[in-house]
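Each structure below appears as structure tokens.
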Structure I
């Protein structure tokens, strides 16, 4: 069963990441970070969406597991930006949200994986 609140949070999170990434300088290191962060932040929500159409419990667990891994990667890139960017306060709420989303996805994965 789809959790609409989680679905919307993941979507809003991805759009917020994209909007803030537009503020980063256009230097080589930020280009790499931007590319990686867009991929992982949007992939987490996309995999959650795919999990809702899973053909089996194993398929569902796999998609949730990927969403969790992608959110963990997203959290890493956000922490990196906070460490090196001159205006880190713009990013701290996204890092907090990614941590909360990571915990939610981890809880879902933990509960559904036990039923295998």
Structure II
């Protein structure tokens, strides 16, 4: 049911935790399934230098959050804005139809993060 990459991110999640201010921290939830993503990034010189996450949710959401943090590090605002749900799905080796909400949760987090980044 789950890909090897997804299971690896779930069993060995990367970048779990939270960054202290002045890091940008956002929290979003998916009202349909109840999953919650808390995402923190440290931005320096116009790019994400560090990313952390916490997820309360299903296997796919935990794995997708882990993959998202790896995708964020080193990216500029423009690069972050280009991330989409298929990029998250690809990073975890694909998602079954019933798990695609995990990628959407991550992209909702990215959108919220970008709004905070823009606000300075």
Structure III
């Protein structure tokens, strides 16, 4: 299984399915099942059992919530032109400091937009 390009907090657009064209923020990423939970997308009605809270109020009934959507059905939105884009990676050299005060160079991956080439 390859790594997922989408992270929590990203703005994504649904590219296929009943909610095609909708945009939303990623609430959570389910790595094992390769799915994401997107705010306001793939809404379902869940019937919950009626119970009582600590204050004596009745809880339960029909609740509307988001259901997971497969990661292949969403694309990250490019921050420049607000359109969906593919994700690429660029290696960046950074200088790190050890606890004893010496420094060394290391590299890290940075996600970039394939459409504009800017950082995501």
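All of the numbers you see were taken from the coordinates with simple rules; none came from a lab. Since this is a predicted model, take the numbers as computed values, not measurements. Cβ atoms are built from the backbone, for glycine too; each structure is taken alone.
Points to keep in mind about this one:
- Parent structure of the calculated result 1.1, given that distance in nm of label points 7 Å out along Cα→Cβ at positions 55 and 71 is the read-out and I, II, III the choices: II
- With helix-only ellipticity at 222 nm (-39500 (n - 2.57) for each DSSP H run of 4 or more, over all residues; to 500) derived as -13000, matching label from I, II, III: II
- Mean count of other Cβ atoms within 10 Å over residues 87-94 - highest-scoring structure of I, II, III: II
- Structure responsible for 17.3, with Kirkwood radius over Cα pairs in Å calculated and labels I, II, III on offer: III
- Taking FRET efficiency 1/(1 + (r/R0)^6) of positions 47 and 79 (r between Cβ atoms, R0 = 25 Å, to 0.05) as the criterion, the top-ranked structure out of I, II, III is II, with the highest value.
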